[in-house]
Structure P
Amino acid sequence: MKVKVLIPGVLRGVVDGAASLEVDVPPPATLGSTLDVLADRYPGLDRRLRDERAGLRRYVNFYVNGEECRRLEGAGTLLPEGAEVQILPSVAGG
């Protein structure tokens, strides 16, 4: 099943400059399985998105079709065919 992943500018360097990626994910597709597919292709991206236990990094927000995944099922959020996943690292400063 096809999933579109939107890559923020700050992470495009680890995905060869791509602003978005089309990912083939075996059903049942979840946010976690989508990240697994991305990890195989771009290991440097995975380290920025998930911790050593494959948990979602606290300061990275993931939106599935416009809904924040932590309000859904986190990495277990099921993705429909053609889902759009947006990755937004938090920005902090003072």
Structure Q
Amino acid sequence: MSKVAFIGLGNMGGPMAINLAKAGHSVTAFDLSEAALAAVKAEGVSTADSAAAAIADVDAVISMLPAGQHVLSVYLDETSGILNQLPKGT
């Protein structure tokens, strides 16, 4: 199965990450909320300390973030944006 990074574990993202893990995918998730991370970890999802750590060596990245400003920050921020850190072919 695929190695997936999942960023954003709110009302939609958390259950989606859990379902991917239950389907056999290797899922590593990141969220700013410690409670959200703990909830998915209890369901078999690996967690990371940052978005950059979550995307290491993955096949796909899924983000479920609350607003466009959050998406822009996660993907395009000059210091921590993941777009330039993604493995080739992701």
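Each value in this text was obtained by applying a stated rule to the coordinates, not by laboratory testing. Owing to the predicted nature of the structure, the values given are computational and were not obtained by experimental measurement. Cβ atoms are built from the backbone, for glycine too; each structure is taken alone.
One of P, Q was used to calculate distance in nm of label points 7 Å out along Cα→Cβ at positions 39 and 71, giving 2.2; which? The read-out was computed on structure Q. If helix-only ellipticity at 222 nm (-39500 (n - 2.57) for each DSSP H run of 4 or more, over all residues; to 500) comes out at -5500 when worked out from the coordinates, which of P, Q was used? Traced to structure P. Across the set P, Q, distance in nm of label points 7 Å out along Cα→Cβ at positions 15 and 63 reaches its highest value in structure Q.
Highest-scoring entry among P, Q, by mean projected area of the Cα convex hull in nm², is P.
One of P, Q was used to compute relative contact order in percent (Cα under 8 Å, 6 or more apart), and the result was 36. Which label is that? This figure was derived from P.
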